1. Of the structures 1, 2, report the one carrying the highest value of relative contact order in percent (Cα under 8 Å, 6 or more apart).
2. If you work out distance in nm of label points 7 Å out along Cα→Cβ at positions 62 and 110 for 1, 2, which one comes out largest?
3. State the single structure among 1, 2 that was used to calculate mean count of other Cβ atoms within 10 Å over residues 54-61, giving 22.4.
Structure 1
């Protein structure tokens, strides 16, 4: 087996851990009032947008692509219950959002370490 077939995708996404760290640091510093800000009246509050981002990691990587780890996140039903489009009633605090970003990024980290360049050529289709 040549070196290319064993290479993971991590080098192509080497900045992602840093981006996640920066996001979690900014979110951790936000107050409840700041997290409640909506960019426009018809848009979600900031907490819902951040929560939705974390939840969609679980949806796309676990529910859709079959990766493990959903049970270690707050989003065990990501396909049916994500902040924002499915739930605007259960407001998430900065601490809850940071925990969600951390737990869902562990799934991303696993993919970065397991997925190979060749795997990116495989098309994943939804059953429906």
Structure 2
């Protein structure tokens, strides 16, 4: 029932806050979905839908984003794009992103990783990137 833009600004309506249109547009630009702004969700690919969800999380300017398997239902190309965009968000907007993943390739893209198996910490790594 809601187009991409309307989906992204839902948090403002729920909080009763005014929409910061300039910031919303900058988030949409960073996530490379400007050309999808007025499409309906069923007109988007899985990767584009994931970007809309990320945009909705970002528009309230959180300092921490919890991303639980953000690439779990995506093909490898869309997964790579989402990881690239999460890193771009971290760099350009300064958000800290805590991502949970079972995909080793996605984990390797992170600056820092913590590996947990059976509820126990089994390793930490800090990227040299």
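No lab work stands behind these numbers, since they all come straight from the coordinates. These numbers come from a predicted model, not from an experiment. Cβ atoms are built from the backbone, for glycine too; each structure is taken alone.
1. Comparing 1, 2 by relative contact order in percent (Cα under 8 Å, 6 or more apart), the maximum is at 1.
2. That would be structure 2.
3. The structure behind it is 1.
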